[in-house]
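Chemist: For reference, the structures are reproduced in the following blocks.
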Structure P
Amino acid sequence: MRKATGADPKMWGTKIIGFGDFRYKYASGREGDWFLAGLAPRKSEITIYLTGGPRQHPELLQTLGKHKMGGVCLYLRRIEDIHLPTLRKLIAASIESLKKAGSIRSLKPA
């Protein structure tokens, strides 16, 4: 995530490790700050946050390995079940999707 975002990890709240900052703005006018990619080690699984939407990349999800999906999250039981080069590609593709969609109003410097 550090390589894909060009940013060091930062805590978002007490349980999420985020990489990169961006400012988003909804059509409603609501704005906020969030991370480009992140993870949260949980008791039963690792949650990977891909704000750009992992579902937009079904070809990568097919070769990723054992995972579950929910919204913009991937849920992994064990990192050993995942094809790490594919996860790296998925993280980079998710960030690129955010940029192309114009969802990012501005990237904050790392």
Structure Q
Amino acid sequence: MKLSAEASEGALVVRLGEARLDAAIAIQFKDRMREILLQPSPRVVLDLSGVDFLDSSGLGAIVSVMKGLSPGRKLELRGLTPNVEKVFRLTRMDSVFAIQPSAHQGGLRDAG
């Protein structure tokens, strides 16, 4: 699985370099994210701009990562493609996560 992380913009930016986040890689994704999140940073930005498909297992993995963050750490999402954004909207997870706008979106959404 292609997952990279770098400190940038005052945050730990994690990029998923896979076209799909589904049942086939969800467990591996959670395990790698746990390792990456050992790096200290109050903000974590998950860049999903390369992900074209997200199923319920992938969504569950992202939620699990968010719930596993220590208090005071925040998970933000960036670069949601139209298909992935639709999953977040239909499941109302767009109200749970801070979602930074993608090229096709007009404004910033924040879970507050």
Structure R
Amino acid sequence: MTDILKKEIITLSEVKNILEQVKPDDMDQIQRWTHDYVVKFSKTSSEVANQMVKRLMEECELKQEEAVEVVNVSPSSLEELRAFTFGWKKLILTETLQKMLNILQTQNES
């Protein structure tokens, strides 16, 4: 059993990077399932994902957990983003939602 050294909220892209450093033969079943999942669903490189998280926190005043969720899901429309953030139980202005979408779109294009 491995000791937990620290807990940190990271994007799917970062999980993918970490798991790609492990040889497939050395992975347990859960690690293999997780690796398959992140390969399918991570939408950008870990560097770009980190930049998006940072910008969302700074420019849109999101908590780290919220910013990571948004980057992981990468909604592509205002309606998707609004539906996703509705569960946070806080009011987010349309202009802030639009800024969030712009960050996701411009970072994914680079």
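Chemist: 3.7 is what came out when mean projected area of the Cα convex hull in nm², for residues 16-71 alone was calculated for one structure; which of P, Q, R is it?
Modeler: Q
Chemist: Hey, distance in nm of label points 7 Å out along Cα→Cβ at positions 56 and 80 derived from one of P, Q, R reads 1.9; which structure?
Modeler: Q
Chemist: Moving to a separate point now. Out of P, Q, R, choose the structure whose coordinates give distance in nm of label points 7 Å out along Cα→Cβ at positions 32 and 96 equal to 2.7 when calculated.
Modeler: For distance in nm of label points 7 Å out along Cα→Cβ at positions 32 and 96, the value 2.7 is produced by structure P.
Every number here is computed from the coordinates shown, using simple stated rules; none is lab data. If you're wondering where the values come from, they're calculated on a predicted model, not measured in any experiment. Cβ atoms are built from the backbone, for glycine too; each structure is taken alone.
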